[in-house]
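Take a look at the structures below.
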Structure 1
Amino acid sequence: MTHSSSLLEVKNVHAGYIKDVDILQGVNFRVEQGELVTVIGPNGAGKSTLAKTIFGLLTPHTGSITFNGENIAGLKSNQIVQRGMCYVPQIANVFPSLSVEENLEMGAFVRNVPLKPLKDKIFHMFPRLSDRRQQRAGTLSGGERQMLAMGKGLMLEPNLLLLDEPSAALSPLLVTQVFEQIKQINQSGTAIVLVEQNARKALEMAHRGYVLESGRDAISGPGLELLNDPKVGELYLGAGKAH
């Protein structure tokens with residue numbers, strides 16, 4: 001057992017898709033209970049690779065990943081889900097031919113609990129999904145689909161929700177809505193790892209942030225501190241531009 005009380009701790013992790021070619025080159029990263037932590041960085045820095053490695057879709061070549069005090073490096077995704085973590089990928093994150101309600105039920109297929117109270121909770125949190133509960137997921141707008149993907153993950157009542165670029169390809173208005181929901185999910189007690197291209201918005205609401213660069217955690221600190229760090233601004237926020 002580790003003496004660390006962090007909910008999630010990633011230590012010196014190297015991982016990649018091809019043998020001997022590591023995209024992650026010694027990443028260190030942690031999330032405390034109930035925290036919202038964002039991961040930003042340029043394309044190709046390894047942000048999505050980090051999310052996939054934490055969730056067991058990739059096995060680290062070296063390093064450890066501890067979740068709730070247990071080393072989960074090398075476990076399969078379904079085993080990690082059973083331990084209380086859920087991952088919402090950027091694409092292919094809903095079943096288009098199933099209704100909104102059926103999608104939520106699929107989210108909880110590993111659980112042996114009454115689903116109605118869970119569904120009611122999700123519909124309360126995402127009223128737009130409630131209005132469309134019988135609609136096929138494939139007919140939803142991009143923003144609604146993203147909300148459904150998050151709702152599906154929340155059916156597992158995870159301790160930690162990993163979101164991989166939830167604002168990708170959404171209009172600015174929908175980005176704002178999706179970020180509001182993410183904040184609300186976090187305020188209800190779920191810890192969140194938010195991997196995001198929209199660095200400014202993500203840092204504004206994160207407790208802490210990590211800047212990945214070439215597969216390493218180059219800079220980390222409280223979200224607002226990173227937002228105001230000239231080095232981060234110059235590299236990732238287009239410093240000097242009015243937003």
Structure 2
Amino acid sequence: MDILSIVGIVLALVAVLVGAVLKGAGLHALLSSAAFMIVVVGTFAAVLIQTPIKVFKHAFAILPWVFRPPVLKADELIARMVEWSHVARKQGLLGLEPSVEEERDEFLRKGLQLVVDGSEPETIRSILEVELDTREAADNRAAKVFEGMGIYSPTLGIIGAVLGLMAVMQNLADPSKLGHGIAAAFTATVYGIGLANLLFLPVANKLKTVVADQTHVREMIIEGLISIAQGENPRNIESKLSGYLH
């Protein structure tokens with residue numbers, strides 16, 4: 001569980017709600033069904049127009065990574081690959097076949113199977129890097145869905161404010177409605193800018209960080225498997241892969 005993400009969301013809500021009270025606007029000033037429709041619904045509409053359905057589904061599939069990122073355990077992976085290198089040196093590459101069947105991680109299992117099959121190191125690298133690049137690109141496209149929301153919501157907030165001011169201008173003959181009308185108009189701006197900077201953009205950046213971490217570990221896996229295929233000394237493999245932990 002990523003505690004910082006939870007704390008960040010809570011502090012964002014506290015900052016806006018308490019800030020509204022301290023500024024004298026009150027919590028009721030933040031409640032506006034019109035602003036919600038224009039900003040929130042409008043933002044999702046804009047993103048739906050620009051995003052393929054597969055990317056949109058994938059974006060919400062990886063959204064839980066913000067709070068519960070995949071457990072990588074790079075140090076444990078290094079220990080396992082060093083152990084595999086010992087097995088390979090004693091029993092040959094075919095001795096790793098039971099490890100292939102036990103491996104749950106799809107990427108690692110595929111790479112280990114290539115090693116067991118006796119594939120050339122460059123072939124292993126080429127096949128795994130294609131999958132690595134494809135996964136990274138797909139995950140980053142999904143993260144950019146939330147980045148897109150962060151780009152569109154402030155603009156839609158301005159649209160909401162303009163529409164609110166247009167309604168105010170139609171009631172200039174009644175001064176009693178001006179103050180409330182202007183305040184309601186700017187609620188949409190608060191929605192747009194607040195959601196962009198306190199939710200959408202931070203979520204996109206957190207997801208990109210998780211994707212980068214996964215890519216880093218998979219690059220380590222590729223180097224480890226190639227080293228095993230080349231029959232390198234287990235101590236040298238451990239020293240090489242330990243550099244990925246820093």
Structure 3
Amino acid sequence: MRIDPRQRKDIILGMVVRHYIKSEAPVSSAFIADEYEKEISSATIRNILAELEDDGYLSHPHTSSGRVPTQRGYRYFVDFLMHEIQLIEEERQQVQREYERGVKELETLMERTSEIISELTHCASIVTMDNMPRRFLYRGTNYLAYSVGQDNIGRMAQILKALEEKERILDVIQRDLGRRIKIYIGQETACECFEGCSLAVSRFETREGLPGRIAVLGSSRMDYQRVVSALEYVSELIHEMA
């Protein structure tokens with residue numbers, strides 16, 4: 001089957017984003033040439049990377065010959081190129097066992113959910129109940145410190161302050177989602193302290209009809225496919241079991 005130029009650019013952009021998320025290393029044309037399953041010249045790959053950079057989807061660190069995704073590149077990946085993955089069966093069973101142990105109180109439900117999501121995604125997690133701003137729990141700031149960068153103490157302090165004060169992040173989490181899961185990338189959060197971060201928000205409802213939100217906060221290079229899968233699965237499980 002013939003691949004048109006737009007599809008080829010999408011494939012290469014997807015490769016760059018996925019590899020950068022996994023390795024945190026700029027992606028070179030040589031790597032793409034090795035990984036690309038279709039026959040394509042190195043010159044063509046370099047031209048496509050240059051076009052993606054000109055279009056604002058990639059940037060080119062001065063100290064590297066490779067490319068990294070921009071906020072626009074992540075957004076295009078999330079909106080058009082991302083495919084939801086399935087949690088492995090062992091993970092699904094472990095999560096189910098956590099809820100089967102019995103969640104009799106709302107506070108226990110929130111604590112267990114925040115811990116599970118943080119462990120599944122290796123990001124910070126936030127759980128809150130709609131119209132109950134005092135019901136606000138977060139976990140996984142250790143993951144957040146790693147993803148933001150241990151040398152960026154100032155940025156980390158701003159994020160922790162926002163989590164402690166709640167109001168700014170609640171303004172984002174409690175927005176009308178329009179869909180079950182919404183992902184805000186970088187400046188889309190409208191919170192300066194979350195620059196370079198992404199926030200994925202999902203809504204859920206307990207069997208008793210109590211609505212709430214789960215959010216995952218991490219760097220812009222978070223594993224979006226895994227984050228979305230974890231949020232989907234846990235939100236459904238809460239409704240069935242909690």
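Structural remarks
- Ranked by FRET efficiency 1/(1 + (r/R0)^6) of positions 19 and 115 (r between Cβ atoms, R0 = 35 Å, to 0.05), structures 1, 2, 3 are topped by 3, which has the highest value.
- Source structure (of 1, 2, 3) for relative contact order in percent (Cα under 8 Å, 6 or more apart), computed value 26: 1
- Among 1, 2, 3, structure where Cα extents along the principal axes in Å as derived comes to 91, 35, 25: 2
- In this comparison of 1, 2, 3, the computed figure 0.40 for FRET efficiency 1/(1 + (r/R0)^6) of positions 131 and 203 (r between Cβ atoms, R0 = 30 Å, to 0.05) is attributed to 1.
- Each of 1, 2, 3 could give distance in nm of label points 7 Å out along Cα→Cβ at positions 59 and 83, but the derived value 4.1 comes from 2.
- Entry that produces -24500 once helix-only ellipticity at 222 nm (-39500 (n - 2.57) for each DSSP H run of 4 or more, over all residues; to 500) is calculated, selected from 1, 2, 3: 2
Just so you know, all these numbers are worked out from the coordinates, no wet-lab data involved. Keep in mind it's a predicted model, so treat the numbers as computed, not measured. Cβ atoms are built from the backbone, for glycine too; each structure is taken alone.
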